[in-house]
Every structure is written in structure tokens, then in C-alpha cells.
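The following blocks contain the structures, represented as C-alpha cells.
Values quoted throughout were computed directly from the atomic coordinates according to the rules given, and no laboratory measurement underlies them. It should be emphasised that the depicted structure is a prediction, and the values quoted were computed from it without experimental measurement. Cβ atoms are built from the backbone, for glycine too; each structure is taken alone.
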Structure P
């Protein structure tokens, strides 16, 4: 019998091949290992233990909590440990004076391998082992082959040496991170009379971050020579608030008036050092590198404000709230650093006003409000600072920043109108809340790209305005309520439409994030917030794609354009809770309609043929479109000036991979065809909980005991992504930021299960 040989791998690693298969003359059998990707991962575990002690009396309260969290990720080599402690309380001293305070401390120690496509920059050499593992050939027995050579260096697992071996990378390329946070505050209060009081609160919130980044000697990154970096940073916020409050009722009228002063100071400090060319691969110290560089940064901002708030009510069914605040900020030019913003809102509980007392319609309220909120800029946005450069010929260097700042920078303002109703029917068995809002953000601060001839890369200024309009609807239902059984439902629906309504003169667009070689999230007048701009297909005026008659493949446009809107059309969620005596079952479904996601992960899977979606690649296909001229990007017409529909037959495999001479739907695809509709159905959470009956809990000297089992992200269905990729379209490389809808082959979403035990003594 002739055994197929993976001779290319044997050629790349002859010593390994001879060691593994001495009887086959160093040739590795070409066979499938169907679970080689799946078995790379492990089941993650989380252990969370917390204890709380509290005491409440007529004169005050005391609370203390201590907790610990241990977590192992599904990525081997990942560890997360957190310890936290908090203590606090409040006490009344006599009839007039009161005092209190809180102190919280947390310590987090995290070890995490480097993964995600953000590890694929030109400098680090595309060492994204996790992303490359997803497209690994099924013929590579990665679980049983060695992951390093005898000298300890990396055994690259792809023939073209595109990425590190995952096992080697997760052991040698990693982040060691320590985070500490201290939050402390104290409050004092004094009642001059029953209607006049003074309160003062002061607090500090300090966050300390330390990270060591290790790319060991032998990694594909940094030309295999290794890299170390160490960063230490701290953020400290100090805030104090002084309130003078007047409260009184005058027969049917109630008044609460507050005058206040607020002070906020934020300080950021960071020091970093890095070194290339590691000498000894077992010593992760900067002194063990051949060249080091260092950097340091510091910033401090201050803002103080005066504010007033007046709340009036009539018979506690009509309410009017008027407020205003004036802030002074250190981050704005002197002539613009003081800014005022007011607010006005009102509501009427008309069922109380009209004396309605009906079991059918038992509560009705209308409300409306208008508010303006001001915001300042980041530190040194209006004047910039010199940058300490690298020494030149032994002399210190100071450099101008590459960013130019507007000396006439103005504060941002957001103005919002909101109106809504709250209804309850059938003794609150049905509850309906509806809110409409119209929010306009003006004088937004950001960076616009500058011409290279200016000597600056960008110019920070007030660039324009953004509009957000939408509504929120929630429905509470209790279909069944008996002595032993209750079925409750909660439905929420949200819809928002954003639009860039204005950009500064001479500004066509603002880039808010993304990669220069892939789609970018941009702000363009008349478009929704953060639309994706990238390479797109050439089309006719009525939107039909153009096909090159010589290749049978789509023609790409020569200019970048809008390829998708990551903002969903709407979101909705439904939670059901079934409770029988002490047993409760709840489950939550949610649905996102629309939005989009650009995914390099999907192009990699499809282009490497490792998903069932490409199993018919030996067949043929005719793609939908009309013939066009690849040079003029105009449709080719017949003698009657009609479109000529494509009839060119292509190989199915050509849809997914090319040598770069034409665009596909995967490798070498244009950004538009790698952007998918992000509609998704999801079973968000299921919880089964049991409360131990009081009589049994009391026998155990417990006031309450609850056991629960929770499952999160148990199922999802995304109908508009390739069927067999099991892709979750809400994965986002940039996390919870203004940039949405871009996935650079990040770690996949997780399914989580939890067992909880809560004991109250």
C-alpha cells in the first residue's frame, strides 16, 4: 500500500520527521486529525468566593466584604486572580451630626498569552498564534508533534513560517499584568434645622497598572531576536462635593433646593522601558537585552463647578425640576474654559391628579425633559507639549508633537429632549413604559487628518455635530399569579438612529479607529456614526456589481467607500421567569437586527478551506452581476444599450482563493465582501435557583440559603454569516469603544456555566 506523504513538512523539518517516523524515511503521513484545532483549547474555570458582614441599627450601619476570584481561561497558560476587600459605614451622632466613609481595595494578578490579530504588526512579525491556529491544516498533528526544537526554540507550525506554534507561544510570548485599585471616601453631614442641611463628601480613586510584555528569543516576532517591555502607570482621581440643601412643604407644595460645589482633579503618570535582542531566553529582565529605550509621561487636569437644583411638587403628583451648572476646566483655553449648562424636566401622575382609582388602569404618568450637558477636552488639547526625544550624539532632544492643537478649542455640548409615559394596568399585572429622545452633540472634539506639508499628522479641534434619535419601549407582564406559582415576562425594545449632521469646514471625514490596511470607522456628514469605510466592489448606478469578462470575478472600485453601518437597526430582549414556591427558572432571549461586522477571521477560514462552507470547491459557479470594464469601471452594454449579464463559468475554488490578480470572497477579497450583516438571535442566560425553605434554613442557623445554576451565551444563530463557521458577529476587536463592527481575528466568544451558593447568617 502506498502511504501519502506530507513531504513538504518533512523537507522543512527533516530532523523532526526522521525522529517521528524513522521507518518511513522521514516522510510524514498525510492524514487528517479532525480535532487538532478543537483540542488546542481547554475548559475554562472560575471560582468566586465572597463573604459579607453587615449590621444596621437606628443610628447607623456597617458593612464589610472580602472576596477572591480564580479564573483559568480556555486559552492554555491564562490565569486570572483577584482579591478584593471593602469596609464602610455611616453613623448618626445625636440629632444633627452624621459621618461615614468607605474603603475598597482590589488586587489583580493576570497572566495571558499574546493572541488576537493586534499581535500581527510589521514589527512583531505576525506572531498571532491563535488566529493562525484556526486555519491550521487538519493534517498537522499538533497535539503530538513537538512544539519546540532541542535548543528550546520555536517549532513553527506552518510551512511558510507565518506564525508561532501555539503551544510554544502560549508558554513564551505573554503578558504579566498586575492591577491595583484603591477607592476611599468620607462624608460629613450637619442638620441646622429640619429644613436646612449641609453635606460634604471627599474621595480618592487610584488605579495602578503594571505590565511586562515578553516575546521570547526564537519567536517569529521581532525577527526572532526577542523583545521585553515594562510599563508602570497610575491614574488618580480626587473629587469633593459640598451640598447645602433646603427641604420644606408649604401645605400642598413641596420644595427641595440644593446649592453645590464640585471639584475634580485627575492625575496620570506612566513610565515605560523596553529592550530588543534577548541574550538569555530564560531570563526576562531588561538588563538581559542588548538595547533599551525608556519613556515617561505625565498629565494633570482640574475642573471645578458650581450648581443649583430645585425640585418643586404639587400634592406629590406634579413635579418640576430646574437645574443649572457652571464648570471651569483646565483643559480649555482661558477665554473658553468656563461653560454653563441648564436642565428642565417635569412629570404628572395624572391618575392621582384626576383621582382615578381603577383596578383596570391603576397608574398613569407623563414626563418630559430638556437638558444640556457640557464636557471639556483631554489634557493639553489646546496647547500641546514638547516631547522628550531620543538623545542625539549624546545631547538631549526636545521635539514638537506630531499633533497640532486648536488654541481656540471650545467645550462640547450635548442637548437632549426626552418625553415618555408610564402606564400600569390590572393592579400592575401589565406595565408599559415608553420613552422618545432626541440628542444632539455639538462642538465634538477630535482629530482631523492634516496634509503632510503642514508638518503635522492631525489637527485636534471642534469638528462637528452628531444627532441621535430613538425610542425605548418596555413591557412588564404577569400572565399567571397564584399563591404558589408566578409567571412574569419582561420585554424591552430599543431603536436608535444616529447621523453626523455637521463637520467643520474643510473636513470631509474623521477617522475614529481601525487599521490603515483594512476598514476604518469614520465620521462622514449625512452618515450614521462610525460607518465602515474600505475597499468596495465597482457597481452600476443602480447597484449591480460589475464582473470582469476575462476572469468571471468581481471588479473592485478604485476608490474607498462606505461598506457598512455597524449600528443595529434595533435590539430587543425577552426575559421569562417561572417561580413555583421556592424554585425559580428564568431565561432571556435577545435579538439584534442589522448592523455589520468586517471579519478577517471569516476570510481566513473560508480562504484556507477549513470550514464546510467551502466543501464544494471542486465544482463551478457563475456569480451574479453584469459585465464591466476593469479600467473605466463602466458597464459593458449590448447593441441595444442593455446590460450584459455575466455567464462566465469559474471554478468554485476561485471564489475563495487567488494569487492576488483578482478579488475573491476570502483570501485577497475586498473589504466589502468580507463585511457581513450582524443580525443575531441569542439565548443570553438561563438561571435555575432554589431557596431553601425558612424552616430548614433556620435549623442550620441560616436566615437564607440559595443554590443556583446559571448558563450564559448558551446558543446563538447568525443567519447572514457563513453557516458552518459558528461565528458570533458581536465579536469586536476594539471592545467597548466608539469603534464597532471590526474583528481582526480576535478570540471567540465563550459559553459559560456557573454554580452559585449563597448563605446568609
Structure Q
């Protein structure tokens, strides 16, 4: 007998000891089935201890082994172990989330098997005696198998599966399962056409300098590719990938959202005639497992994916690219442990001793600060590539305009001008649905979600009210529940209503709306993008998903319909987010030789943020905000940890966090720690969601090490605090929002 320590898929740093027969082969990272209470659970081996705190008589044996070999190579296991410590969560939760769902559920880790058919002696006899003269297809199949000394692979032949089964039932052929032989993609490098030279673009001077800098400095280094929209960052990516692929190494390319996948896959496949795989949440569990196995076995040259693709295991990783590095989608916000893919990508690149490219037209302030302190090296692209033109910016003061359902007369006039020239226009409105409010015209009652205390959004096409916070749906009331009036009206405008208004005003032009509602069905996003590319749609309407990375060469006018709500927020990061959004949306215009124009509708044209952005650009804006953050001691010049407590009883959440305040106050005094700021309990910006009340407790310190020490002490003593088990509390390291 031998001891084994395993981790389960739980958020707590608790591990469990069992014993197993020494004749069984196991490794760190192997999966086993263990008894756990009255159930059997999938567990992952994390250690082979020499002794246990559990009495030998109480130790139970594992039930069975799922993997003799570990599922994680050394570099990935080190990354996940580090992540569990840094993000203050259980190693089991981290390890399981890094696996495809089917492996988490205990299914076998078998790569696709190959079936081979071979003729039997009985089949040879039947063929010689002419027993199958009346079954011509069966006879033909036997003849082909008789001529193939080593049999025929089912996948490589034209043999009918049904005919093979019939012959097998008669005992005339047998089916053999062969050991899986991965087709290594590197064999394609021996051919002349693995690189599609005809699609290769010539780099401008700035692009060439960026590529040569990275290629010259091999090994681990974080590079911030700071390039204005339309500067050709994708072409830089492709040239860097070429150099790595030529060495027989794999590439991981991360993107923030699924919507960017088709365009990027097209760019990469047009350049490289190599196996390219995609990983995102729209794939089935079986598809995700297959991609994971292909990358692990060395069959994928390039993997393109969203946040979770970071945990893909590679045979020989040579480069990581993280596009739109500023994007909030890289931070896990709901479900599972709250990690940031960008920060973990840095650690993974370091573990693999490979370059990491962080690309953005609007770099996060964290990344800009890392350039300043020498942790990252900058690559600057401040010229628009190819024939891209400079943009002109115009602010329309809505206080001085006649406005019809969110659209000013001047904007409508500009749209007509651009459309009549045969160009496309893009309208950005970050509010889906028909209208954000349904209210009673008589008494002012507003339809609110009782679970969130927030207004329902009216969705006209679906004829339903939807809460965009908890996704609760209710029927549209026929009358006001307060005064009984049937005069119910909407207030505000969403993308669905904007589409209707534009169809009314521009009936001769095609309209493509891209938001979560209109692209929910599989394949619709690709269809809409193709309509835009072929110019079947001349007017584009979209939410934030349309602002990221898309290339629309015929869009010459971009209009932000209404961003006033984002100008005033309690979140200290709101100004940074709005500036990034403005630049990203504006960057969809003028991406070819055609002149581009950006229009911003607002009631606050003199707002300092808008003035700085429009007059001095994002770089100067970021510099000013960084100076403000430094003087106020805010990230990136301090580290934060946020305890997010929620409960059906508001006071219970407050009491829970108050106990934490007492603990940290006491710890600070005993350890004589200076500079730890303890802020809260305070209501979350969205105080109620899905029937739960949300409260926060924020810890902040200029030293990340000191903050981690305090959190480690809390984890060690948490069990003795007698905390209310009905309150759910999540620890969010480096929080990105306070909602």
C-alpha cells in the first residue's frame, strides 16, 4: 500500500488522502475515482506523501485509475499551482477548470482511434468459392481487402460501414483498433506551400522593426504592441508566427470574444497551410476535448481561442499572442476562480521561456505602467498601415440638436452623405433590446425586476421584458399594476429600436445588427459579417462586440449614439474603459484609402475626458490618468483584494464582512503591518441581483507581497472565525469591477 493525496473540484484548499496498490502506475496529475461520503468522485493526484494526518485504519483505497500518466506537463502544472496560491483558491478547482469538461466528468482520455478491416481465412475461402456472387457489393469489398495485405483503414477507404458490419457478422472480416498515431503538423514544413507567400504583405518600417526586435530577442519577454487602430498589428502577429512555426513550434493566439474568431481564423489560414484549431464556448464538449488532445499530441500548429484556451496543453509551445490585451473579457467575472488570463499568460510565457505579445490600440494602464517600470518592452505602431487614412472627429451637442429617437438631424444628414457615396456607416449603441425602460404614462410606475431592483429592458420582437442582470423574463403587462392605466410607454432607445428607426429612415439600404440577441443562433455572426463584407448591408448597428478588432474597409462613418451614462460612474476605472471604447469604436472607420469620420453625440461636449481624448489622443489621456492613480495610491500603483459577499439577507452579508474587518484589524496590530487599507463593508454598485444582496470589503496595499501575506493568514485562520455558512463570499484578487 502507498499513500496518495488528491484534490477535488472544490474552491477550498483542502486535500484528501487515500491509499492505492503499489503495483498500480500513477503520476502527479493523473485522475482517479475515490469514495467521497456516499458518492464516488473524480479526483486529481497532487502528491505521494510519506505520512497522513488521517489514521491508517480510516484511510480508504481509491476505486480505480483513469489515467496512468498525468494530464498536465510540468510547465502547465507549475502555472496552475502558482495560480491557486496567488488567487487564493483550491488547487482542485484550478486543475479541474483547466481540463475539458469530459475529462472533468471522468471520461476516458483517449484520442480518436483508428479502425482497420482485415479479411479472415473464412473470408478468403468464401471469396475463392464464389459464395458472394449474388451480393456484389460484399464481394467487391472482400476482393479489395484480400488485395490489401495490411488491411484497409475505415477512414481511408470507400467501404460502406454497413457492408463491413455485415461481413464482420458473417465472420468474413475482422475489425482491429490500432494505437493512435498522431499526424504531426511539422511534416508539412517539408512542403513548399505551408506558407502562402502570395498572401504575405510587405511590412512598413515600424512593423518591420517590431518583428525584428522580437525575433532577435528569443526567450521569455513581454512585449506590448501598442498600435493605433488600423496600424497592422495582425500582420505583425502573422510575421512573428511564421518565424516560430518555421522552427516547428506551436502558437497560442488568444482573443477576448468569440465574435473575433472567424476573421482571425481567416487571416491565419490564408497565410499558413497548416492545422489550425479553435477553442471557445460555442464548441461541444466533444469538440473541445478533441482540440485539447490535438494540441497536446502535436497535431495543431496554431490554437486560436478565448480566455479558457490559455490552459490548452501543447507539445512544444513557441509563442503566445494575446490580442486586445486591455479587454475586460480576459478577467473571469462569474463562476469558478476569478483569474485574469493576461496575467496568467505572462506566467505561462515565463515558464515556457517564450515571447508574449500583448496587442492593443488602447493598452491597459497596468500594461503601460509595466512598460514604464521595465517589466514589459514597448513596440510602437503609431502609423496606420497600408492605405488607411487619418480620422476626423466631430462632437454633436445634443442640447443644440433636434433629436428623433436618439438620432440628431446632423447625424442623419452625415449618414445620407456617406451612404450616397456607396460607403458603409456604423452606429454604436451599447444597449441591446428595444428600450431600457417601460413605464406608466399616468403615474410614473416603472417595470422593475423584483430580484434585482433594476428596470426591465423591453424586447419588442420577443414581446417580453428581460432583466439584463439576472436574465429573468416576464410577460409585458397590459396595464399598470399601481393605477390600472393601459397607457404604458417606453423610454430610451436600444439597438432593436435603432434598427427599426433606421429601416424607416433609410428603407433603400440593408441593415445588419450585431448584438447578443441578434447573433445568438449558431452561424448568425459569421452570416452578418459576410453580409457586411459583401456590402449587402450598408448600415451597421452594434454593441461593444462590434467595436473589437473587426476590419470593415468600406466603413467611412462611425457614430457613437449615446455614451453619456458612462461619463459618470463610481468605479475609478470607468474613465479608462470609456476612453478605450471610444478609440476602439472610432477605429472601425477609415481603414482603407477612403477618408474616415467619427461622430460623437453627447449632452456633455465639454467633459474633460472627451476634451483630452479628442484633442490629445489616448496616449496623453492615459499618461494623465496614470499620474492621478499614482497620487491617489490606486492600481496599478497598489494591489487590491475584494471580498464579495452575497446573501438573501442584507444584514447577514454585512455581519459576515464585519467579522473579516475585525480579523484584519487585529492581524495588522499584532503583526505591526503598516499601510493596509480596509474599506467596507460597503454596498456593491449593484446592491441586489437575482434575489441576493451584495456587499463588498476591499483590502488595498502598495505591496503585493504584504497583501498576499495578510490573505494567507486569513485563509489559515478562517476556520476558527465561526462565519455564517448561509453567506456566500468570493475573494476576487485584482478586481476589475465593483458591480
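Results, tabulated for the structure shown:
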read-out	value
Per mean count of other Cβ atoms within 10 Å over residues 90-97, the highest-valued of structures P, Q	Q
For 1.21 (Rg/Rh (Cα atoms, Kirkwood Rh), for residues 338-521 alone, calculated) the corresponding structure among P, Q	P
Origin of the derived value 6.7 (distance in nm of label points 7 Å out along Cα→Cβ at positions 34 and 354; candidates P, Q)	P
Parent structure of the calculated result 33, given that percent of Cα pairs over 48 Å apart is the read-out and P, Q the choices	P
If helix-only ellipticity at 222 nm (-39500 (n - 2.57) for each DSSP H run of 4 or more, over all residues; to 500) is computed and equals -9500, the structure in P, Q	Q
Label whose coordinates, when relative contact order in percent (Cα under 8 Å, 6 or more apart) is calculated, return 6 (choices P, Q)	P
Given 21.6 for mean count of other Cβ atoms within 10 Å over residues 306-313, calculated: source structure among P, Q	Q
With log10 I(q)/I(0) by the Debye sum over Cα atoms at q = 0.11 Å⁻¹, for residues 50-265 alone derived as -0.73, matching label from P, Q	P
Distance in nm of label points 7 Å out along Cα→Cβ at positions 298 and 498 - highest-scoring structure of P, Q	Q
Winner on distance in nm of label points 7 Å out along Cα→Cβ at positions 82 and 106 once structures P, Q are ranked, highest first	Q
